[in-house]
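Quick note: the coordinates plus some simple rules give every number you see, no bench work behind them. Since the structure is predicted, the reported quantities are computational estimates derived from the model, not experimental observations. Cβ atoms are built from the backbone, for glycine too; each structure is taken alone.
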Structure I
Amino acid sequence: MDVITNINNSWGWIGIRAVEVIKENDFGNLLIRDASDRFWRLCPEALSCEIVASNKEQFDELLSDQEFILDWHMSLLVDVAKKELGELSEGRKYYLVNPGKLGGKYDISNIKSITLAELISLSGHLGYKIKDLPPGAKVKLKVVR
């Protein structure tokens, strides 16, 4: 399955109709253009996919915002992950095993690597499962093999 199809299948419930991935970072965050020429950020560690710009002009402004750029690159976390886990092979991303949205820590004890396809699917599934929960709600994950 290609990345666009995976995004639409895994995150379509939020209203995105992806047509192009503009950028990706080492933690699988994606900047995506949709069919209405809006721009979204898929953020797996936050289990979110949200509109970050309503048009190309706003998107260009976003890409020049230093705070956004710092957040986007996640440089300190990427450096720690590379040092402990090594360079990423083709198609793989670092990720928080327990997503930040679910209380996972942003440190090496909670970082592994995964394929981008699995990360998109997993984050979309978890995001959907918790979408209606109030802030602070307790979540219990059950892993089934």
Structure II
Amino acid sequence: MESNFTVRNLWSGILFGLGLIAFLDEAVFHQILHWHHFYDKSSLSIGFVSDGLFHAFSWFATIGGLFLLADLRRRNAFVLKRWVGGVFLGAGGFQLYDGTIQHKLMRIHQIRYVDNVIFYDFTWNIIAVIMVFIGIFLIIKTKKSLRGEIENAQ
């Protein structure tokens, strides 16, 4: 059974990773490159409002993850590798959700509006899957090492 602190390390990382990748998506693809808005099925004004709400969401997730992190460090219960695993899982999970559900199923926006969008979709989703696998690998690895530490302490 996992302790409350190992679960909190994981959730802190997931929230931070989700917020970080959402922020990077919004800053790079929405603002700098102007490839799309969070919601492209309406006017440009609605697109900008949806980007603002998306940006606020990303910062709430990031700050929530950092508050959990600060509490873990204060209690001397922070496990960096587990937290990084959570960051990769949160970032990759969000990117995979964005690339499959929002881009393809809901069609609220595309990565980029070009003829060969399949290249962008493939790249986006492959990177997401790689991040998810890295996160799962680190989480499993830290779960085994934490279990070993608990058994040695008993």
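Numerical summary
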| quantity | calculated |
| --- | --- |
| Given -10000 for helix-only ellipticity at 222 nm (-39500 (n - 2.57) for each DSSP H run of 4 or more, over all residues; to 500), calculated: source structure among I, II | I |
| Structure from which 11.0 was derived, mean count of other Cβ atoms within 10 Å over residues 82-89, options I, II | I |
| Which of I, II yields 17.8, 62 [Rg and Dmax of the Cα atoms in Å, calculated] | II |
| Winner on mean projected area of the Cα convex hull in nm², for residues 66-105 alone once structures I, II are ranked, highest first | I |
| Value 11.2, calculated as Kirkwood radius over Cα pairs in Å, for residues 50-89 alone, assigned to which of I, II | II |
| For distance in nm of label points 7 Å out along Cα→Cβ at positions 18 and 74 computed as 2.2, the structure of I, II it came from | II |
| Of the structures I, II, the one that 0.75 was derived from, the read-out being FRET efficiency 1/(1 + (r/R0)^6) of positions 10 and 58 (r between Cβ atoms, R0 = 30 Å, to 0.05) | I |
| Parent structure of the calculated result 22, given that relative contact order in percent (Cα under 8 Å, 6 or more apart) is the read-out and I, II the choices | I |
